[in-house]
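No lab work stands behind these numbers, since they all come straight from the coordinates. The shown structure was predicted, so the numbers you read here are calculated from the model rather than taken from an experiment. Cβ atoms are built from the backbone, for glycine too; each structure is taken alone.
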Structure I
Amino acid sequence: MPEDIKSMYENELKDALAAMGEPSYRAAQIYQWLHSGVKSFDEMTNIPKRLREKLVNKYYISSAAIEKKLISAYDNTKKYLFSFYDGETAESVLMSYHHGYTSCISTQAGCRMGCTFCATGKSGFSRNLTPSEMIAQLQTEQLDNGIRISNIVLMGMGEPLDNFDNVVRFLHLVSSEHGMNIGMRHISLSTCGIVPKIYELADMKFQLTLSVSLHAPNNRIRSRTMPVNRRYDMDQLLKACRYYIQQTNRRISFEYAMIDGVNDSDNDARELASRLKGMLCHVNLIPVNSVGGTGYKKSKKDRMKSFISILEKSGITATVRRTLGSDINASCGQLRRSAAKEEQAE
């Protein structure tokens, strides 16, 4: 099978071209074409035809084809279902803010973490996405809307730290000067808490924002809703988070899905506050999404207000996440799941 050229670093491309007897300056030209979103080597108009023919024989250019697109009537949020070379699918959400466009992309097709409140986990795990497939999601959104994406959130389908090497390569590629040139401070990475990989990421000292899906104040509740906690409990996770803050001097965002009657009591808020006390962090409260089969309901507004008040009295900043695309089920996993059901019904 041909090799994935868009997942290559520029210096790797130089070495590959040298082995083909081509001048090294061609690497920069090809690299820039790849990261501008071209889908074929024929679009590389300043590359000689003989070299393009060599490239076609050895490499392929990864792309993301739009299978479905939903547009919110409320806020113009767009939700995409993309397909890749093998027919596998993943989702992405494009959001418009006053500061620009943010894309929430997937890092895996499906997920194996099994969080009980998440639609993605219910569709199972298919495979990891390549760095080029992550980039292709961004490129297709840009071309489809005639825009430039300024912020990236790795919070779509999948667990980024379960696809660690590919995600790290993606981060280098997407932030490179000759690539999309999106700085690390404009990138957020969300994890459910794979502790050894948090330490590895901390030692790389990227200046991205780490978002940790906590969703519970103690091990009893977290283990019930998030199976990963049975392997890496909250003490281990929060110790790794403190190390991450120490290494990067970056504030961590703790994601907390508010589930009515499960994790939203005043006692839960006090317990959470005591665990996070003294950390450079922010708590992002998220009204839980209604996913079929879970029975979960979002917390009432007065519960969320009380929860925030308790956290803030303990010196911990907290906000309720603004909900975008609520009319199109903009949380990831639901569009892919419904598409799979439609396919089975045919």
Structure II
Amino acid sequence: MSAPAFDAIPIVDVSPALGEEPDPDFARRFTDICHHIGFAVVTNHGIDPSLVDDVFDMMHRFFALPTEHKRRIDKNASAQMRGWEPVGAETTNNKSDIREQIDVWTAHPIVDDPDAPVYHRLYGPNQWLGDDILAGHQALSERWIDALAGLADKLMAALAVGLGLPHGHFRELFGDRTMSLAKFIHYPPTPAGGAGVNPHHDAGFLTVLAPGPTPGLQVQNPDGVWIDVPVIADTFVINLGEMIQSMSGNYLVATPHRVITSDERWSAGYFHGPSLDTSLAPIDLDPRFAQAVEASPHHRNAGFMPTPSEAKGGTAAMASAHRPATYGEQLWNYFNRSYRDAMARHHGDAASSGPL
């Protein structure tokens, strides 16, 4: 029998995860929260509050710049889909998101091997504003990625232990050409009938979000009710992505969420991801985890974000039965689903209408 749907987002002290290895009792509790809810507000996370302040100051300075300065790092100029985009550029569930943002991915050399998987085209450089326009843009962004990647690795180790695996299991699977995303976001007030970001799942393994002081993030429980994420100073919001949903055989599921805000809002997210060739096939777990999935309709029936062709045909968000084979396929489908015109312009020679 399924547990009752949650009606609040738990607040979790994650200091027991920050040592050389996670505390086993904490790992089990945290994994249980992630199984039932998939979201948590975390305290005692070890991230310097001054770094968060610096990042929010940078966002305020960037988003106040004239458009001609922002366009120096226009995402449309990047075949790897990195840089700034204006309000409405990204679509989720076939609807425009009411936000502008800067996307910074892990930097790697461009892959020019014609025999490589098509999603290897996503490896490449970021775009940066010079210090004359936005002082500290690159250095601060890279410090942010490093700090949040460290926290994400610790929480990922806790999930491994909670699933009965060695604490380094997932980190080893991530490989050495990881592809994580830092997203710096500005939301104007949400118009009636719209959303800052429409209901969705995240694509990566887990997300670390600095939500800022303005409410607006909402999480959907299994009964379809939207639950407000509380705003608490010096905390991060943690949630799971579709990658771990696939790898855990739906024991850990990505939870739908959206942003609707009545006030101007800034937030900074980090989306922890592995090498693009990392398999998303279910890993070998103790049978009790599969039994828990089978006993819970919420977990058993949990879907994925649609493929590009499904989205174009009207398949609802998070209703797809398609399981990407690799993280690279997952990201390639995401970009083709959310940035159809830009992907067609940069990668028109590659199939973009369906799954790889």
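Numbers at a glance
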| item | result |
| --- | --- |
| Structure responsible for 38, 22, 17, with semi-axes √(5λ) of the Cα gyration tensor in Å calculated and labels I, II on offer | I |
| Relative contact order in percent (Cα under 8 Å, 6 or more apart) - structure with the largest value, from I, II | II |
| Highest-scoring label, criterion being distance in nm of label points 7 Å out along Cα→Cβ at positions 172 and 196, among I, II | II |
| For -9000 (helix-only ellipticity at 222 nm (-39500 (n - 2.57) for each DSSP H run of 4 or more, over all residues; to 500), calculated) the corresponding structure among I, II | II |
| Volume of the Cα convex hull per residue in Å³, for residues 156-211 alone - highest-scoring structure of I, II | II |
